[in-house]
Structure I
Amino acid sequence: MTKVKNLNGTSGRLPAGYASWKEWWEAQTGRKFSSCSCSGCSAAAVVGAHVQKSGVSDMRWYIVPLCRSCNGKPSSEVFEVRDYDLVPVNG
């Protein structure tokens with residue numbers, strides 16, 4: 001598990017050729033969304049959420065499958081997601 005925090009106001013930065021961050025994540029991983037990646041949550045993942053790792057020098061943005069509730073966590077709240085669900089957006 002990796003500690004992350006939500007990045008707010010980033011949904012409009014979608015790469016050309018994709019209809020959603022969910023579609024982009026599925027294309028990058030070759031997997032389909034299933035459950036929310038947030039530790040302790042069993043809801044269905046419905047959004048490709050922008051997150052950033054917390055407590056490390058890695059400043060990259062990542063997309064991770066989250067439910068609407070977990071995607072709504074404030075950017076000040078640190079939570080854990082599955083490592084293998086993190087896909088870097090910007091190198």
Structure II
Amino acid sequence: MTTMRLILRDEDRRFLEEALRSGRYATESEVVSEAIAELRAREGLREARLGEIRAQVLIGLQQLDGGEGREWSLEAVEAKGREILASRDAE
């Protein structure tokens with residue numbers, strides 16, 4: 001186990017102290033450990049999502065290379081976006 005010195009913003013220190021007062025955590029280390037675990041999980045999810053996006057981009061590039069692309073215009077994309085938003089507002 002390693003000891004570290006941390007500098008916290010006042011609102012973060014108050015949040016940590018409240019977590020301790022709630023009885024959910026026994027020590028500051030427990031609070032920080034759970035925060036790190038949450039950050040680790042969030043970063044893992046972020047990396048997974050980025051991997052999915054990269055895979056989709058590669059598929060799209062392969063489709064373009066294979067001649068599967070089609071012409072589009074900014075105006076058509078904007079019109080479709082407005083159509084989608086209007087249908088959501090109507091719900």
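Matching task: -3500 is the computed value of helix-only ellipticity at 222 nm (-39500 (n - 2.57) for each DSSP H run of 4 or more, over all residues; to 500). Pick the structure from I, II.
I
Have a look at I, II and say which one yields 1.2 for distance in nm of label points 7 Å out along Cα→Cβ at positions 65 and 81, as calculated.
Values: I: 1.2; II: 3.0.
Going label by label, the one that fits is I.
FRET efficiency 1/(1 + (r/R0)^6) of positions 17 and 41 (r between Cβ atoms, R0 = 25 Å, to 0.05) computed as 0.55: which structure among I, II?
II
Taking mean count of other Cβ atoms within 10 Å over residues 1-8 from the coordinates of each of I, II, which one would give 17.1?
Working through the options, I get structure I.
I, II: which one has distance in nm of label points 7 Å out along Cα→Cβ at positions 49 and 73, as calculated, at 0.6?
I
If Kirkwood radius over Cα pairs in Å computes to 12.9, which of I, II did it come from?
This value belongs to structure I.
Here, each number is a calculation from the coordinates, and none is a lab measurement. This one's a predicted model, so the numbers in the text were calculated from it and none came from an experiment. Cβ atoms are built from the backbone, for glycine too; each structure is taken alone.
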